[in-house]
Structures are given as structure tokens and as C-alpha cells.
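What follows is a group of structures, each given as C-alpha cells.
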Structure 1
Amino acid sequence: MTQETIFALSSGQPPAGVAVIRISGLATKAILEQIAGTVPAPRQAGLRTIRNRNGEMLDQGLVLYFQAPHSFTGEDCAELQVHGSRAVVNAVAATLKELGLRPAEAGEFARRAFEQGRLDLVEVEGLSDLVSAETEMQRKLALQTGMGGLSTRYTGWAERLTYARAMIEAELDFADEEDAPASAADLIGIDLTALMEEMSAASASAKSSEIIRNGFKVAIIGAPNAGKSSLLNAMAKREVAIVTDIAGTTRDVLTVELDMEGYLVRLYDTAGIREADDIVEREGIQRARAAARSADMILYLKEAGSGLDIDEDYGIPYLAVETKADLRADSGSGALRISALTGEGLEKIHRAIVDRARETWDAGSPVSNERHLEHIALASKFIQNALDEPQLELKADALRAAGDELGRITGRVDVEDLLDVIFSKFCIGK
């Protein structure tokens, strides 16, 4: 068990109405007796006067004590809810240091929870995502990951591999016994094939998680002066891009992040696509095409009546949009008509983007991140090796390797080298 007792400000930086100072470690109860006089009953808040080593009053606030193992970290824990001024927080922190406590490092509370078995690594990653969530869908994804749903899936897969190994080892060890399985390979082959299909489907859902976490990318492309920058500004409701009547004003890719009905949407304003002699403009056009190819959706803009078609097939769904509807008559092309000046059609653009983003969302428990994908791919490879291998000893060894890869996702197998990286992403006090 970790011996040092740590503390940190777990609430927002002062000034604030209330500051929450969290403590965890063996000395927690003794520290509370020193600074608060008496310790409230576990999991019950008590109003106490907080004092320094000399008995001088620092503040009055609520004290909560969580007795191990019934706490976030699995150790003895406490929370001091004091007034949220810098002076009060600094005074309490100074007293805790004088009493031998150490300020916590980033993610140290969560790391102790992992080490005490309160959380597995998948739940830790979900907790990190929840703390940093900025949109409603990011919150939902983080909860799916952090509340155990994804861990349950991985654990279930690992249990099926364990069962398959047990069947094979029973055939190896008890081949002469009457109650031994007649043919382990035949009995487990169907389930292992089904398991690989489940893994493949789960990996395919990873795109959904990536879009929620990193944003649904929408590239705005079209000819120069088609109204791309005007549309970006209108949707952002602020002047992000320079808008002039001079063709080729935009030379680089401009990005705006918007929260659209809980989805993080990244809008990319790009250089106008045309034949150009200027080396800088040509580079901008190349970047525009690259942005279109990497997008999840394209808004292809053209002036009403221009008759221009999209310049190439980017392999991405696109929405044809006629701009400057306040100045141009309807061309009859069937494209969505908008005016950045009057706002006509902007709500339809909004709706089209949100609907397309919503189509990408997997309402189940999608694979959370690239680390999971790598281990799932390796596990699938080992399972395939087991299915192809005729020798039972080697078949069992391949299944063991597959199980180890799933164990690395949840943190049950050989992940020490990952821990510093994962927990460093947390804020202090979590």
C-alpha cells in the first residue's frame, strides 16, 4: 500500500464560493484529528473549525471522512470544504505540508484508485475523458467508457478465451478420462470465430468515438469568392476569416470549433480551388484538397447560377450549397440555397451537419481509443493463429497471448510503462 499521504485542491482555482481539498493516505484520520479536533463518522459531513499546528483558526467548513476501502482511492480519504479564497486555500495547504503531507501529482488520486483495484485502466481513461469533456456527446462517451460498460465487454471476451484454453488443456491433460471433452478444437472453434467477428465489429465502431472525441470535421470548399469565409463567419457568429471581393484571399486552412447540439464540429475554411500561378496560392489549394479528403463531410459552395460542379471525387459525402441567395436567382439545381448576409438557409446547413454527425454515433459501447484498437488487433491475430494451429499446445499458447492482449487494455497485464503517460493527462487533485 502507498505509504505517503497526499493532498490537493480538487475544485477550481480560487477565488470561488467553496474550495474542496482532498486528502488520501494512511495518515488521513490522524491529520483530521490534528486540524479539525474530531473526525466525523465515515461518509457523513461535519461542520468543523480548521486550525493550524499552533491552534490558530484558519477557517470553518465541512469535513468528510471516507474510511478505506470505501473511498475513491481505496485508502483512507478526506475532503475539506472550506471557503474558496486564495488566502484560505494557501493557509490550509501550508498547514498540511507542515504536518508531513505531500502535494499530489497530476492524476495521483486516480492512479491510487487503479493500484487499489477500485478502477481498471479503461475506467481511468473514461474518467480522464469525463474531466476534459466539453460537449454533451463527449460526456456521454466518457460515461460509457468510465462506468464499466466497455470494461465488461473486454472482460467477457477474456473469459471466453480462458474457457477455450481450459477446454484445450483438459483435452491435453485428461485425454484418457471418460469425462474429458471429445474434441476441444471442434467445441471452441465456433465461439472463437464469433468472438473475432465481435472484435472486428467493435473496432469498426472506433470511428464513432474518434469523431466524438476529436470532432466531426466539415470542410468548406469551392471556387474563389464562392462565399466560404462568409459562411464560416456566419456559423461561428464572429469574424474569423477575412472577407473581401478579391479572389484568393484565403491562402491557408482556417479552423473553427463549434458545439452543435452536443457534437464537437470542426469547420475548415479553405482556399478557393482554381488554376493558380502564385506558388503560395497553389500550396493553399493543395491544403484545401487535403482538408477535403480527411473530412467527415464536405460543404461544396458555388454561386447560384455558376453551373460549377465539384472539382474532384474526394470519396467523402458532400452537400451542394448555392451561396449569395440574396443576390442570385434560384438556378433550379436542387442545391441548398443560403445567404450569409440574411441568414437564409443557415439553419438547414446546421441541421444537415448535425444529422450527418448523429449518423456516425454508435449508441453501444464503442472502442474508446487507439490503444484499445492496437491490442484488439493483436488479440484477433492470436485467435486466428489458434484457429489455424493443429497442435493443441501451440493452440493454447496462442489463446494465452490473445488473453494477455485484452488484459493490457484493462491494465491487468504488464502495463507499467503506460501508467505515467496515462495519469499525466489528469489535472492535479484527480
Structure 2
Amino acid sequence: MSYVSFIARRYLKLQRGRGKKGFLPFLTVIAIAGITLGVMALLITLTILGGFEKEIKSKVAGFTTHVQVTGFQSQPLEDYEQARLKILHNVSGIATISPFVSKEGMASFKKNVEGILVKGIDPATNNTTVSNYIVQGFFDVQFQQGGFSSCVVGKRLLQKLQARLGDTVAVFGLVGNFENIQPPKIMSFVIRGVYESGMSEYDDVYFLVNIHAAQQLFKLGDVATGFDVMLNNVSDASRVAEHIQDTMGYPYYARTLFQLYRNLFTWIELQKKPVPVILGLIIIVATVNIIGTLLMVVMEKTSQIGILKSMGAKNSDIKRIFLYEGIFFGIIGTALGNLFAYAVCWLQLEYHFFSLPSAIYFMTTVPILFRWENFALVSGVALLLCFLASYVPSTLAAKLDPIRSIRFT
């Protein structure tokens, strides 16, 4: 061990001599605590924002799709099976493609009536993730010709209707348009499954049935109103949507997940941009504490610095002694910040201490997404700032005149 490292370690023992007054140890604790809090706050924020983005993407994609293909101005799509195969064979990057029928309707149970969005899906090609959010019963959308077909509804819609699993709900299909209003068709559905995504936009209104039941309910015949296209990589959504548009032409209209929910994803991006800058300032302020702490140490050890220099210690050696101290503060503070941030996020992930109103945030609990890149980047920036903050006091210490330093009391 070099004498520089030895002296730096001795100085880090909270200045036991004249430091018994407690001032320097207190400044040391404050300096480390500031870095710890700054690193912890930034990591927790980035982890939560990442969780928000992941949860919203997965839930929105599960209930809609990566790319949605509909008819221009809601025109029905005929020969949809041939169109499905054409898209699948001519456009690369598609994992699955499933036709659907989606129109507004009304659900009635006893005296309760609620507006709903009926979505008829094909069980053979279904690519939604609704089955992952089933909380009662199971995912069943069987079609019964001449009987009661099965349906899956959101938990909030079930509560509004004051119905329960296994009850039979009457659904009114709104047929025609404003210019040609026709009497609604009424069909009964048995509730076989209840889902809860935490996104009120879906849990309140979506009513999932078989595509053939939806065709009958709205008197559409053998047509679809759109396709749900799931991709191997969601980042290819724009390219795939353009390719589908070029391949199919009019009246097919392809839109990406990010176009359908532009406001939502813009909000996420706006949240992500300023937060690291704002919270990064916390780390900068914390590192300023290191400057003050090391300057106090330099003043405390001025006479000792003079003795070391009179014994032949180089300016570079004196500088390294105090740089080691500043880096030590940074390492301890950064390590504690990482540890506390991971502990808080893990506890939230496991026990869901912090809840959210789903009507506002599209989820019921604060989401968490661990990414090692965030921990590595924040730790690297914090250590770099600590090194830079240590440079000024260590340079001043190295420039002290040995004669005046020895006489300093």
C-alpha cells in the first residue's frame, strides 16, 4: 500500500483527533447522504417512468394492437379472410393478424343499462392479451347459433351492471347510421369471464364476444370492420403500417399504436425528458457538498499537509490524497443510493404499497421496470461529478506553501 492511500484512509476515519467536536464527521455524513438521496431519487423516477411506458404499451397493445387496419370512414371489409392472408404473406415482420368486428351497443341487466363497445374476435386467430387479465371465470367467447353465446367483460362494467359471473346480459346492437336508423337487434350473452386491466378506458366499456355473434348482432353479414396486427417488434410499427397501406390500398386504412394513442405516448415522452435533468440537479447540489466538506478537511489538516510537503511529498501526492477522499464519498453515496432505490422499487413490485386511480393513470398501482442501463448510467454520472467536485479542494491543498502551512493553527 502506498503512503498516499494510507494517509487518505487515515483521514477518512472521521478525523478522530480535533474532529471529536463532531463538525467534520457531520459534514461527511451530509455529503454522503446528499449523494445517496440524489442517486436514489433519480433511479426510482427512471424506474417508475420505464414501468409506466412498458405497462401502457403492453396493455394498450393487448386491447388494441401494434397496427390496426380498418375500413376508411368505418367501411366494412369484405372477403376479410383473403385479405388477412394477403397481408400476412406480403408484409414482413408480422407475428399474427386477426379480424374483428367492433361497434357501439348497449348492455342491459335487470334495470341497469350501460353503453358498451362490442368487439367480436375470432378465437382461432385471436391475438389479444385479455386472457392474461382474467380475474373471474375464464376467457370464453364461444358462439352458439340459436342459443346464448359467451362473452367476456371488464370488472368495472360488471359492477355498473350489478351483474355477476354466469348471468345473462341482453345486448342491443345499434344498426344502420344517422341517415338510415334501423330497429336495434337484441341478443343475449352469458358472462363467462371477467377481466381487470387497470385501465378504465377498457374495463368500463369493452364487451368481448365471438366475431360471428357480433356479425349477427349488427346485421353485417360475413364482413369484418378491421384487423388486429401484432408484430415481432413493435418498433417496426410505422414501416409495417405503410407497407400494409401500399399493399392493400383503398379502403384499407392502417394506423400504428402510437398514432391511435398519440396523446398518451406524447405525455410519456414529455414526462421522461425533463425529469432526469431536474433530478440530476439534485446530484449536482449533493456533489457541491463534497467541495465544502473537503475544503473543511483541508483547513483541518493544513499543518499536516505542510509537514508532508516538507518531508518530500509531491504536489501530485497531496492532490491524490484528497481526490481519494472525494471519490470515496462518491462511491459510498452512489452504492447506498443504488441499494435503497433497488429496495424501494423491489418492495413496490412485490407488495404494491402505492396505488393509483386507474381512471387517470390507466393502472391501479405504481409500475416498476428494472433496467441495468439506468443504474449504470446514473452511477457513472454521479461518480464523475464527485471526481470533478473533489478536484478543486485537492488542487488547493496541493498548492499550499509548506512553511505557512506548518505555522497554521
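No value in this document is a laboratory result; all are computed from the given coordinates. Quantities reported herein were computed from a predicted structural model and do not represent experimental measurements. Cβ atoms are built from the backbone, for glycine too; each structure is taken alone.
Out of 1, 2, which structure matches 49, 40, 16 when semi-axes √(5λ) of the Cα gyration tensor in Å is calculated?
Working: 1: 49, 40, 16; 2: 67, 22, 14.
Only structure 1 yields this read-out.
Say we calculate relative contact order in percent (Cα under 8 Å, 6 or more apart) for every structure; which of 1, 2 gives the highest result? The partial results should precede the final answer.
Values: 1: 16; 2: 27.
By relative contact order in percent (Cα under 8 Å, 6 or more apart), the leading structure of 1, 2 is 2.
Please compute distance in nm of label points 7 Å out along Cα→Cβ at positions 101 and 125 for structures 1, 2 and give me the label with the greatest value.
Numbers: 1: 3.2; 2: 1.5.
Answer by largest value of distance in nm of label points 7 Å out along Cα→Cβ at positions 101 and 125: 1.
Given that helix-only ellipticity at 222 nm (-39500 (n - 2.57) for each DSSP H run of 4 or more, over all residues; to 500), derived from a single structure, equals -14500, which label among 1, 2 identifies that structure?
Numbers: 1: -14500; 2: -17000.
It must be structure 1, since only it matches.
Taking 2.6 as the value of distance in nm of label points 7 Å out along Cα→Cβ at positions 293 and 357 derived from one of the structures shown (1, 2), identify that structure. Write out the running numbers ahead of the final one.
Values: 1: 2.6; 2: 4.2.
Label of the originating structure: 1.
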